[in-house]
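Visitor: Please go over the structures that come below.
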Structure I
Amino acid sequence: MAETIELVRPYAKRAERVGGPGAGQWMKMANQIAVGGALIALCESLCFAEKAGLDLSQTHELLGGGAAGSWAFENYGPKVLRRDWSPGFTIDNQVKDFVYCSEAAKSIRANIPCTDLVRSLLAEMQSEGKGGLTTAALFEKLCSS
């Protein structure tokens, strides 16, 4: 196990054993669920702020520096502010991961309604030909109505 961890260290912020066989896959799905929630919170809050006439840069700075701050705010927030939908982690990849999460959740009887909502919204974007965009483009979907 130590050899595997050493192989992962160069590209991982953190590398550690999380349990027996398969536990790493469950952990990755838990991470994807958390990221999906953070993503929709970021996009929804910035869309709300924009429609309320607030300055988005200031909103991003203030929210990101408080309790709403997260990796998503720090990394996807600037892309939203620039309307830069160039791929980072694509909608196609996120939907694929969310399908795995939904199937796994059913198998253990876990309820993941927020993840299912984000997956549904991103799947709509896929059907519109936007699957190659970054997931932060969800902002555009939420603000278009």
Structure II
Amino acid sequence: MSPELEVLSSSPLMHGMGEEELGSILSTMERRIYEVGDRIVEEGRPSDCLFILADGVVDVVKGEGDQAVLLKTLDERGDFFGEMALIDILPRSANVYASGETRILAFPKQVLTTLFSRVPRVQMTLVLNIARNLSLRLREADTLILELSRGS
């Protein structure tokens, strides 16, 4: 199994996909390498790509400079970000920076859209997995809001 296929297999985004579907997704991928401090995603810019972490660490940050707030650090192989590019047409909601040398598998939206028309099961599975992830994030946000409202 290729290293890229191993990364895809480990990603919760690809849960439920067989080797054939994963292979079709691999055909759309771009390999990218970033150094410490490189901005991978810029808040406010158009959403045009989905990313899966192959190796390294990235920080998801809202705002810039003195107003910057770290939302999350992604450091596990298979972690993903930029998935909203497949769901909505709004600009990016946060910045994403490499915290060290980072290898990313990038999936341009246009190329994925073409793949979805050829292999509809891939689209259905990706959207379902994104929905599950968003549901989990919403539950976490609800818990945090409740804790903050109680003054915890």
Structure III
Amino acid sequence: MEKVKIKEYVSLTKTYRFSAGHRLFIKSLSDEENFKIFDTCSNPNGHGHDYSIEVKLTGDIDPETGMIYSLEDLDKIMKLVIEDLDHKRLDIEVPYFENDQPTGENIAKYIWNKIKPSLSDKLIHLKLSETSNSYFEYYEEGNYPYER
């Protein structure tokens, strides 16, 4: 009887943290109209969050290292992105958010687009937690729900 080879999926998830502030508002609307859309997130003085980012990678286990990807290399990539965001007022200090609302969805997309070129086809999922009960997930086609 021939043994059937089963496709194996192995993933690596690492969590990173940063703190940042932002204000959600549409410039063409009044403060009252912005409050109706964004509630307290439209406070003219902004507000802050302690974010966490979970980055999930997949790939074959390297027979020499026993790893999917070097944790040291992943840390270097993430450090560069976090430096752009940490302790910043996103809507004022990060050029990307001059034209895009610094919502959780757009922050997750921003991070994904910054790290994807370095992680190639290994990056399959990013989760950005804004509070203890709200988070945002980013995938690309073919990676939901992780299988390729």
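Bear in mind that the values in this text are calculations on the coordinates, not laboratory data. Computed from a prediction, not measured in an experiment: that's the story for all the values here. Cβ atoms are built from the backbone, for glycine too; each structure is taken alone.
Visitor: For distance in nm of label points 7 Å out along Cα→Cβ at positions 14 and 54, find whichever of I, II, III sits highest and give me its label.
Guide: Ranking I, II, III on distance in nm of label points 7 Å out along Cα→Cβ at positions 14 and 54, first place is I.
Visitor: To test your reading of the models, identify which of I, II, III gives 5.0 for mean projected area of the Cα convex hull in nm², for residues 22-85 alone when calculated. Intermediate results must be reported in sequence, preceding the final value.
Guide: Working: I: 4.7; II: 5.0; III: 6.5.
It must be structure II, since only it matches.
Visitor: Additional query: Of the structures labelled I, II, III, one was used to calculate helix-only ellipticity at 222 nm (-39500 (n - 2.57) for each DSSP H run of 4 or more, over all residues; to 500), giving -8500. Name it. Walk me through the intermediate numbers first.
Guide: Numbers: I: -21000; II: -12000; III: -8500.
Value -8500 for helix-only ellipticity at 222 nm (-39500 (n - 2.57) for each DSSP H run of 4 or more, over all residues; to 500) corresponds to III out of I, II, III.
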